[in-house]
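Some structures to go through are shown next.
Every number here is computed from the coordinates shown, using simple stated rules; none is lab data. Just so you know, these numbers come straight off a predicted model, no measurement behind them.
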Structure I
Amino acid sequence: MEPREPRPARHPESLMMGYGYVPEWSEGAIKPPLFLTSTFVFKSAEDGEAYFRQAYGLDPVDPKRPMGLIYSRLNNPVLEILEDRLRVWEDADLALSFASGMAAISTTILALCRPGDQIVYTIPVYGGTDYFFEHIAPSLELEAIPVEAGPGLAERVRSLPLRRPRILYVETPANPTTTMTDLAEAARLAGELQYEAPAESRNDVAPVAPDECLLVVDNTFLGPVWQQPIRHGAHLSLYSATKFIGGHSDLIAGAVLGRRDLVERVKVFRTILGSISEPFTAWLMLRSLETLKIRMAAQQENAIALARFLVDHPAVSRVHFPGLLDPSSAEGAIFRRQCSGPGSLIAFEMKDPEDKAAAFRVLNRLKLAHLAVSLGGTETLVEHPAAMTHSDVSPEHQLRAGITPGMIRVSCGIEHIDDLIADFRQALDPEA
């Protein structure tokens, strides 16, 4: 393909309407067409050779001459437009799309880590991520070390027996407690930690990533609108694009964006592992990016109102929501520094945080809110973290992370707030 247009000096919301796409190349269609093809024709044998050498990391990437189209496991016009737009929100060098959030996470870990490396990760963390670190990483000879999320992360990490720390993995706000971790502090900490690559990794299947500890952030809960980890020093920002980016509960996808050399390395692994998103899903995400900010703003407005209602309810002992943090607290200060909004995820605990039966009764009584996992869709979703999304997390980690039997997680949608509050009121007050 020809080199793409320079990025105009416009706000992300405006760039979502056309950046990376030239209508004249597609018969003047105002929206990008869907390219449902497996393979692409080369103009010459020389072009085919050059494209493959870039695809497999055999030649250095030339940003002025992007790799041409080869095969939809490697690239596709719709995916390239999508990835151009995904990187805009955080002003990242490059972005990649994946078949799922877990595909993005696992491909990144496989691309950047080698046997003997250590991964320090904050808890609580998404259940699938926790499972990967706890059960799959050891089989790859990777040591994954959990550490509590929140203020004081650096002190806790410095006390760990670290020999070869490769990745500092942070999820903030944490899932499901919404605990805030300081990204600037985490970036400084990653810079302090010394990573020494083993000699045998010098001859690798792709250009070797730098010898440094890398800050990798799962930005699914607030990003990309309300928080941009790259701007706070993260090397890579990861997403389950199924959530807010997709936003309609009708697709599964993931994304990785960040520093060029790291993303290029991850891209080679994505090519070989086949973890790329498919064209129709990418096309749906292009549609969704156009309304991303207005959807997230509407969801956030509902979450603020619902959180205030829950705080005052006698059946609720505690509400976890960044918008309720005391500005003078350590977490409140973190929130003010790195976020432009609290988002739309709430976790609340029943009067007795150990009362799983009470939480189940509320979940079973809700009528407008749907009892389903996932988040970020236009509809309100509720679930029980301890028994559902985080059921594979060990009881020890659940206890350390503050996931209680009486906790309910809410992803606020865009319903009318009066109806939403009425639904939670009747679920919490069955006799009213």
Structure II
Amino acid sequence: MGFGSVLKNGFTRRRFMKGALLGTGAVATGSAWEIAQAMATGKKASDVRGYGVDPGFVNIGANENPLGASPRALAAIAENLHKINRYDFGVDLPVRLNQMHGVPGVEDFKLDFGDMRSFMRFREMNRVMVTPGSGPILQALAVMAAGNGGECIEAIPGYGQVSRAFQSFQMAGKDVKVVRVPTTGDFVHDLEAMKAAITPKTTLITITNPNNPTGTVVPYEELAAFVDAVPPHATLLIDEAYIHFVRDPSYQDAVSLALERENVVVARTFSKIFGLAGMRIGYAVASQRMMDMLMLTQGFFGGGLSTLGMHAALAAMDDHEFVARTKQVVNDGKDYLSGEFDRLGLAYTPSDGNFMIVDVKRNSGRMAMELRKRGVMVRSGSGYRTREINLLGNHLRVTVGKPDELEVFVNELEDILGGPNQG
């Protein structure tokens, strides 16, 4: 019986190798036997080492960059360590981000620290608010939208931070409401259903694009049409934490919508594509009116960003080689996972993020716990649910790690499942 026939008859590759080793009757000792066992069982978590991860542990559960941080950012941090005893207003990064996004009037602008009027001119032109991670932007918008009562609309499964913030207001006795709108059968935002859910009390609508945890993306034309349908009394937050991983190179992001509309905010982060999750760097792009409101919560252009964070972000923006390499590794990883899920007979959702969801046909919470016992951390889809709606109860969300990390995950997943599904 050939190797292909063995697989078709329901044996895993490792079981086949184990049988071959045992069938020879050979006696191996020492390192030779250990090598043979490794070949038979496949890589384990103890065999690999991810960037920023303790030995013996594969962390592919938090959507972090598998290649570590931008080398240019690391160099900038090292070069500026001696400056941490000094205050830094963090203005260079907002100016640079305004320029990158083509905000009118900022092309050649330079702040004059000796002239307060230059700060006022920048404030009039500025369309960027920098914060320690993008989370504070989501929280600030939720506070603004829920402070006097209101309703938020968010997809499910979806990131959920805005909904959780509104629920905190509910627990504090505020008259607010959370509306979770199920995604389509393909786990894409159901924009028609979200539009139908808007009421005169709606104050904040969230679209995460690409969506976390599903990795699906809303076509730009549909998103722009939805923006036109949102009434002025509601703010639309478009969270683009994973926008750099969209595989269609011609895809248009939503920054232009935020610059053109009074009630649209786009949130971005340096945590994913630039590998700076631990530095906590995010920003919002919005109209001047929205900027003035955000300034009330954040206080200044730099939003409390540290000196090292600002220098790391500025350097990372110029690290085009690292960005390209990250995209390639992520795309190759998604292609590898797709092929392995096909081989195992598992349904999955094509993703435009740096992660994928896969239906493991059993309780994903218990599956994630079993993988963790084996040193592999992934995210259970059951965390993206309400009491009434649980669309990912049998799904795992897997961050694209290095090739050897993904190999360990597939090895352990296949071992738990007992081999390819014969349907």
Notebook entry, point to check: Of the structures labelled I, II, which one yields -9500 when helix-only ellipticity at 222 nm (-39500 (n - 2.57) for each DSSP H run of 4 or more, over all residues; to 500) is computed from its coordinates?
Noted result: I
Note to self: As an exercise: volume of the Cα convex hull per residue in Å³, for residues 65-128 alone, calculated from one structure in I, II, equals 124. Which structure is it?
What the structure shows: II
Item checked: Source structure (of I, II) for Cα Rg over 2.2 N^0.38 Å, computed value 1.10 -> II
Item checked: Which of I, II yields 17 [relative contact order in percent (Cα under 8 Å, 6 or more apart), calculated] -> I
